[in-house]
1. For structures I, II, which has the highest computed value of distance in nm of label points 7 Å out along Cα→Cβ at positions 124 and 148?
2. When FRET efficiency 1/(1 + (r/R0)^6) of positions 20 and 140 (r between Cβ atoms, R0 = 25 Å, to 0.05) is compared over structures I, II, which one is greatest?
3. When distance in nm of label points 7 Å out along Cα→Cβ at positions 44 and 180 is calculated for each of the structures I, II, which structure yields the highest value?
4. Where does the value -31000 come from, among I, II, when helix-only ellipticity at 222 nm (-39500 (n - 2.57) for each DSSP H run of 4 or more, over all residues; to 500) is the thing being computed?
5. Once relative contact order in percent (Cα under 8 Å, 6 or more apart) is calculated for every structure in I, II, which label goes with the largest value?
6. The value 1.11 for Cα Rg over 2.2 N^0.38 Å was derived from one model only; which of I, II is it?
7. Comparing mean count of other Cβ atoms within 10 Å over residues 12-19 across I, II, which is largest?
8. Work out which structure the value 2.7 belongs to, where distance in nm of label points 7 Å out along Cα→Cβ at positions 100 and 156 was derived from one of I, II.
Structure I
Amino acid sequence: MENLSNVQVGINGAYRGLRGAYICLALMLVSSLRIYAALGIWFLLIWYFVGLHRMGKDVAGCRKAFIFSMVNIVLTIISLIPFKLISVPASLVRCGIEFWAVYLVCTSMSEVTDRIGASEVRRKGVTAWHVNAVCWGVLVGVVVLDWILYLCRIDIWILVLLASVLFPLLAKIFYVLFLKACDQALNGGRKKQETD
């Protein structure tokens, strides 16, 4: 059996970091906790990226996903520019890159869990990237529609706001659940390997 220590430690960190970041994101709704929650988000996202990097030592798809995630950070900063002719294309490319990173993690980790005999995780991985594809596709469609209507001087900001909150949230929930399933499968697979 192959050595899964980097992958197991990495998936554990990636899962815990991303889950914690979303908990902190929810805590940002409480005004007295916003600064702590923001600091927690940064710390936990770094934890997620360290976990993704660790998985990338042994899994090529995770290595590529890590690189795409780093590019995504730069595009996120560019998309914050208040000039729509720059921010909208950057946001569209960012959505595509974020989906591609999720796809790479889901497919490559599904293969890893298949090799240790946890084939039920593959179904969760396929579901996670399919839901991500639909959610990011709808979001891109809404952003393009908003951009076209903006050029025609029509603003649909409420639709864009709802789509930019709800669809990525749904996509992230499925992705975190997949990471959790991978973490559980690899923990079980590692314990089985150690007893053999």
Structure II
Amino acid sequence: MKEVDATLAATKLRRLLIGLALLAAAGAVLYFTSGFVFQAFRGPRPIADQALLGITDPGSGDNYVSFSPSRPFLDPGLQWGTKGNPGTKFLLLPVDDQHMLCSARIANDGPTFTGRLQRIAGGTEEEALNRIKGTAGNLRVMPIMLQAVRSIWFDTAVALAAIVGLALGGLWMVLRALLMKGERVASEM
């Protein structure tokens, strides 16, 4: 009987610890993703030229913004994609006396562009910018860009699925540990 009691206590403790670890993981995911998750439900934050001029390093509040240029944007005709899927077009949005690079869906012709502000960090964006500068002449381009292709809702759905899955799994394990009866453990052995 002592063996059964020891096994019951060990099983309860293991389930309780696993459940608490899963709940802690759900809390950690919520903590680290809450900025863009809550921002997605609030909707895009309208941003004006003067606010954009003050941003050199976009922060967590810049994950979901909408920008309507005060003047017509420049479309250099640069598209990036694969055969059969043109993918992205690159535009230059006027911001005061400068321009901001924007990657947008092919069908997006404005006048409002919604997406995430980010630094131009090389790769495809840097190559697109170099090609545009080569054809457009002497333009002042901001160090940030508007990424209007990727949706914040994909990231939000993944974060919410992880939070809900971890929380439900943790709750299940904690409840199993708390409601466990001695006879069940003895029969499981």
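Bear in mind these aren't lab numbers, they're just calculated from the coordinates by the rules spelled out. Just so we're clear, the structure is a prediction, and the values are computed from it rather than from any experiment. Cβ atoms are built from the backbone, for glycine too; each structure is taken alone.
1. On the way: I: 3.9; II: 1.6.
Answer by largest value of distance in nm of label points 7 Å out along Cα→Cβ at positions 124 and 148: I.
2. Working: I: 0.35; II: 0.00.
Once FRET efficiency 1/(1 + (r/R0)^6) of positions 20 and 140 (r between Cβ atoms, R0 = 25 Å, to 0.05) is tallied for I, II, the winner is I.
3. Max of distance in nm of label points 7 Å out along Cα→Cβ at positions 44 and 180: II.
4. The read-out was computed on structure I.
5. II
6. I
7. Comparing I, II, the top value of mean count of other Cβ atoms within 10 Å over residues 12-19 belongs to I.
8. Working: I: 2.7; II: 2.0.
Here the read-out was taken from I.
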